[in-house]
Each structure stands twice: as C-alpha cells, then as structure tokens.
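I've put the structures underneath this note.
Coordinate-derived values only; no laboratory data. What you see is a predicted model; the values in this text were computed from it and never measured. Cβ atoms are built from the backbone, for glycine too; each structure is taken alone.
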Structure 1
Amino acid sequence: MSAPAELFRAVVEGTPEFDALLAKLRRRGESDLARVEPAVREILEAVRHDGDRALTTLVERFEGRRPERFFVRDYGGAAALAALPVAVRDALERATARIRRYHERQLEGLLGFEYEEDGVRLGSRVLPIERVGVYVPGGKARYPSSVLMSAIPAAVAGVKDIIVASPDTSVEVRAACHLAGVHGLLDAGGAQAIGALAYGTESVPRVAKIVGPGNIYVAAAKRLVFGEVSIDSIAGPSEILVVADDSADPAIIAADLLSQAEHDEAAYALLVTTSRALVDAVRSELSRQLATQPRRAIAEISLREHGAALVVHSAERLSAVAHELAAEHVAVQTREPRRTADAIRAAGALFVGSNTPEAAGDYLAGPSHVLPTGGAARYASPLGVYDFVARSSIIEYTREALAAQGEAIATFARAEGLEAHARAVEIRTSKS
C-alpha cells in the first residue's frame, strides 16, 4: 500500500504549493475534449449519414456486441422490477417516490403567466419538451439511480416521450426505467448513442434534448451535437469537497472522500479544513478503510492523483475556498454546518452536517444527483423539471395600444437603421 503522505497530499495556506494547487483546481473543468473530438466527429457523421447501419458497426466495434434490436418500447421493465430481490425493489420504489415528490415541488414554480398593460396582453407560456433522451452510463458500474434522477424530472415536467440510452442494460436499469416512466430504451452507449438520439435513425426517434453524464467521448459528442438538440451540460469527473473544522470526525470524512474516489480514477476527493491534525487523522483513516474496499484500485488512483487537503487559517476561509472551487458535492462538517453552508454561494449540492452522507443524495434524498462539475456550479444548476420545459413569450396588441406605442417603436427601429421594421408598424397605425 502507498504511504499515506503519497495517497492524499496536504498543502497549507500561505505557501506557494497551496496557491499552485488552488489555481490548478480552479481549472479542473478544462477537460481535454479536443483530444477526442476528431474521432467523435467521425462517429457522429457516420450515424447521421448511415443511421442503423453505422450504429450496428460502431456498437460492434466499441462495445463488442451486436444487439438484435437497438430501440424497443417494450423493454420488460415490469418483469425486471418483479425479478429484483425484495430489498432492492423496495429501495428503488422508495427512491422513486421521494424523487418524484421533490420535483413536483419544482413544478409549482414553473407556471406560465399573463397580464394586461395599457391594452397589450403579455405572457409566458411554459410547455414540456416533446421528446428527450437520457444517457445512462454503463461500464464500471450499474446506474439505475441515474435513470431515476434524470427521467423522473422529465416525467414530472410532462415530457411525452422519454428515451433512455444505455449499453447492455442490467435488470436494475430496466426496472428503474419502468418506475420512472421511460417510454423507450436504446441499447447503445458512447458517442454513437448520442448521435442516434440527436439525428435519429431508421429505428431510433430523434429527440429534442439530451441529458445525463458519460465519459469523455459522450461529453465531446454532446458538445458537438448542441445546436441540433439541446443538452443539459458537459459533465466532467465526479467530485466531492468536504468542508470541516476540528470538530469533524475523520472516519466520516474519509468515508465520504472514498464514496467519490471509488467512482472513477479521475474523480476528485478534496478536503478544506482549518485543522492540520484533522488531515493527519483523515489520512490514517483513508489507509485503514481502503484496505477493505472492493474498488480499492480505482479509489487509490483517484486519491493519489486528484485527492488533496487544503489547510486554511480561519472559518471564513473555509467557505471562501469552497465558494471558489464551486464543487459538485459539498459536504459541510463544522460546528455550525448550516451557517457555513449558507456562506458557500456556489455548489452543486450541499450536504449539511455530519449526519448527511453524500450517498443519500445519490440515491434517496430527492433532488437529482445530476449536478454541475468542474466549477460549473458558479453558473449552472442541478438537473430539474425546469430543464425539460420550453418557454414561449406571448404578445398581443389592441389597435389602440399599437397606436399609442407605434411612434416610439418606429423611432427605435430607425435609430437602429431598420426602416422596414418602422414601416411594418406604420402600415398598421396609418389604417387606424
């Protein structure tokens, strides 16, 4: 086993090492998509032009499979749910209910409106997107939770056709699709699945929006098809930032760090604290807990390459550094956790207090676990019902209202050099 010092480095505020690490972490969202874009562009063009034939070739090449059918409406969801062990089925059903209740609260704030002002009827119409694609990764683990966290907000929004794309789906994923109200299943992964959703093929219907995380090829594909369809975000590696003072329990911190490190070798497991002694205790706990982790090899690489502790000088600096990093998951374990959390203005999701594991947010709490990564929480939000609706502005003038505003509109148009705009108003007002 690696020595603890090699496993989880520590830097202290006021040193060049601290400044260098903080600067590097601020740039962690600069993923190397350019490296894979030529290959991804080639995949997307093949799917766009050759449809199912290209999809067959690409799935066989990259996934080593040849599905009988790529897209099905009857994916055996009810049977898959019934086949699960009772405890697993109960957990999925309980999660479904909690996630649905949370997102129904979001729906309440998405109602359209109309009002009248001086003879002009104005409004905002909010309608669900007609068809969306949800990408659910395969590979290193099964992700029925990603189905629930992405498809349920879409269902609550009223989307009529929800298609999940996932390679060689497990019984758990098909059961989750059934519970979430998924309407179709695309048996493909990677950039080829994104292309099929974005452009459509002979068997795969074209969607209007694609959501859900994936690897670097999926992220590059989503970026390249943006404009053909809408997307939620460009997701990077998973990350957790634990914010702690000397009152925190090192065993709990280590467990939380490992819960992210086991995701992927590229995951970020970070700690910002006021206590150097706590860092030493966390290091010891990481070594102890790693010894019995089934995914130890993955977690150890993550901790060594991307794990770090930043030691700061004050409680105020805890929240300031956390705000700068704008992490996907922020676990707050201080004497006054709610006060600390309230001071952190940029975070994908806040886990307040030592009784709130990040794993609760992954599975059962209620909010979607599809969150902004790589510092994108500075401007982006968790996936929600609002991602699955489109707004239209409504404008309706009476003859009298246009007469009252017409001169100002025409003047404004001519100030921009757009004479036809002005005349389109005046041809109406001249007939009044």
Structure 2
Amino acid sequence: MKIDILVAEIGSTTTVVNAFDGVNDPRPRFLGQGQAPTTVLEGDVNVGLRNAIKDLTRNLNVNNIEYNDLIATSSAAGGLKMTVHGLVYDMTVKAAKEAALGAGANIKYITAGKLRKSDLRKIQEIKPNIILIAGGVDYGERDTALYNSELIAELDLEIPVIYAGNVENHEEVKELFEGKKTELYIVENVYPKIDELNIEPTRKVIQDVFEKHIIHAPGMQKVREMVNGPIIPTPGAVMEAAKLLYEEIGDLVVIDVGGATTDVHSVTEGSEEITRILINPEPTAKRTVEGDLGVYVNMKNIVELIGKEKLAEELDVSMEELESIIMSHAPIPTTDMDKKFTERLTLHALLTAVKRHSGRLRHLYGPGGKKTLAEGKDLTNIKYIIGTGGALTRLPNRVNMLKEIALSNKGNELLPNKEAEILIDNYYIMASLGVMSKNYPEAALKLLKESLRIND
C-alpha cells in the first residue's frame, strides 16, 4: 500500500504512527493509527518506530506500507529541555519563558539577573538541549545579558545557545562565543520595548535548533535514517495546530490532560476592555504546562489536592474501596469505576490547569476609590474549548467536563464563558497535524476540522 505521509509521535513510553493520504487532493484522508513501545532506552528509537508501522500495517489489513514522507513529533529523551536566563522576572524572563513554552519546551531552570556559580553548576547538571539568554529592552540595560553570555560561553558546552536580548549586544555576544564548542543563534529581542512581547521569532528558532540537534539525544541518533521531514517537540506541534485553527475559526483554547502533565494552549488577544486594564502584556499564543497534574504518573498528587474523604464521597465508595481503586488504577481505564475515578482526576486537573493559565481581575482601593486591574491571560473572548490527548478524547463525560470550565468561574476569573463551544479531537491527531502543517497547511487544516467535526 502506497500512502503520502506517516506522522510519528515519539513519546517517552509509546510511539504512535498516523497515516494520511491525498494531502494534495481536495479531500485529504486520515487512514489509521499504529503504536508500539518507544525504544529510546534500548539506544535506537527506530526499533519502536518500525514496530509502530508494523502495527499500523496490521490495523489497515495490508501486507506492507510504502510512504513518501515520514515526519515526527517527539517528547522522548526528556523532550526539549531548556534553561532560560533573563534580566527582570516579570519582563524579559517572562517573555523568554513564553517563547520557550510556546515552542514546546520543558523548562528545567529559570534565572533572573546575573548568573551565580550555583546557577552555572545547575545548568551543567541539567544538560539542557538549548540555553536561552535574554535581557534588556533594545537600547536599554546591556550589562546583565553580556555578563551572562560571557559566563555561559566560558563553560564551552556543546549545547546550542540562543541570544534574544538587547540588540546592542549582538556583536559582543558573537565575539564571546567565537572559537567555542557552543553553537550560537542570535534572534530578535523577545522584549524589545516595555510592555511589548516579540516571541514568535525565538519560538521558530527554538524549533529549528531542536530539529537540528534532536539526533544527539539518547536513543535518537539514528532517527534521521527513517524520518525525512520535520521533527518538532510534541507540545510545540499542538501549538502549531492551534494557531492554524485560530486563523480559520477564531479565539480558542486547547487542553490536554495527560498521564504526567496537563498542557493548556490558548490563542486569543482577549477583549479590548480587559487589555486596557492589563498590568503586563500577554502573548497572543500562550502555553502553560502543569507538571504536578497528571492522571496516572501524578495521580496521587491530584488525589491529595482533592482530598480522599471528598473523593470517596463523590465516588460513593468507602475509604477502603477508594484505596483499592487507587492501587489498581491503570494508564488506560477499563472498568466503569476506574473510568469514573479517572474522570474525577481529569476534571480537577483541567480546571486547575486552566485557572493557572488564565488571569483574573484585581480590585485595589486607594484615595480615589476602587480601581480594577487585570493580570494574566484573558480567555473571556474564547469561542471554542478543544479537548485533545487520551483523557479528553476517550473518557465518556469529556464534553461535560470541559463545560465545567465556564461554570467554575468565581466571578473575578478571566475564563471562557458559557457560550464557548466544546470541540473534541476525535481522532486524537492534533499534534500530528501540527507538524504536518509545516509543509501541508491546507491539508492539515481540513483534517483538523474533520477530527473536530467542524462543518465547512
């Protein structure tokens, strides 16, 4: 069987392969899916990749599969590990952090101000895939970003460094890294003026650098033997799909409750009313990842956040029965009780993650009376709430859980309202379509709308 594109999602535990055909036709088609355990720990991710393709062959009931392109997303080998170093936490550090998260990074360490010896030791211990240096608005403070660049250059690490700080430092930064093992990339300032974010150029370079250097990650050395197209971080691929869809249907938020983390991606400028009273600028496309909210790996953490007594009461079980449910909890629930338990964990994870992602109104009282200000991301203009990932595409009450976001508003939270429409990524292919959109945006958009059941 000959098809156009295979998209591999190389996860930390599972590799999934999605097959697509007719990507240059008016009606592109999603053919099916195969999966197999990821084989990073065995030293060669291609073994798991080949096994996933074999599984796809069986699922499609064909003898063999030939394909024109194999492209991929990856969160294996720790995903895209980054450290971020800026000047002021609420300004350049925040801007750099938004750029890294939006590109799909797993941020391991953040610093503000001048680096200390302990910071440098931490960077060496983490061994990030990329180091991002920012600091100073254009033609503003110069010394901190230069100081940090010099210290990182002196480490002489074989780790790519992206400089996205004050434009006046470009020549000096180039000189600091001359003759070093470190590969340097200089990008436009992520925070060129006070209250102005410019994170898209840095996001793009982060993904380009990740694609170039992913082959150095453990077990990924041979990945280019099979993958002949783009490789981008899986969360970054979801963001690409969200931005593509935003251009077509408008303001949206995408939620992915996973086994270990919960990701929230929003693409919206917010309302004019809130923008006028916003304390600090927010990016149009924003991603947050909650590392403590997962329904399998971090299941016990969510149980503690809810409280065992309350959870037992909601599930209508005894404390002993609850302990048994917790002990037997599986990555993919099969019994009715485990599904009910997983839904309760998922609901808590998604509500907590969206509230951390979104902003709120603050009322200040002074001599002139009450003044209302807004801080954080404004989601009040959201038209669509989209569920992707295993939990929010497979659990029976996924739609009702997503409706709870608007119902949970305490009045001062900048959450989507009740009119927002709920959409589900029914084929669970959003990340695959995000990386496909790099070369085939029209086909990716059509397939995305089909999976979400959006009528043209």
(message) Tell me which structure, out of 1, 2, gives 20 once relative contact order in percent (Cα under 8 Å, 6 or more apart) is calculated.
(response) 1
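State the single structure among 1, 2 that was used to calculate distance in nm of label points 7 Å out along Cα→Cβ at positions 24 and 408, giving 5.7. Could you put the intermediate results ahead of the total?
Working: 1: 5.7; 2: 4.7.
Derived from 1, not from the others.
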(request) Tell me which of 1, 2 gives -11500 when you compute helix-only ellipticity at 222 nm (-39500 (n - 2.57) for each DSSP H run of 4 or more, over all residues; to 500). (result) 2
(request) Compare volume of the Cα convex hull per residue in Å³, for residues 248-311 alone across structures 1, 2 and report the one with the greatest value. (result) 2
(request) Out of 1, 2, choose the structure whose coordinates give mean projected area of the Cα convex hull in nm² equal to 24.6 when calculated. (result) 2
(request) Please state which of the structures 1, 2 yields 17.3 when mean projected area of the Cα convex hull in nm², for residues 184-415 alone is computed from it. (result) 2
(request) Using the calculated result 0.90 for FRET efficiency 1/(1 + (r/R0)^6) of positions 56 and 104 (r between Cβ atoms, R0 = 35 Å, to 0.05), pick out the matching structure from 1, 2. (result) 2
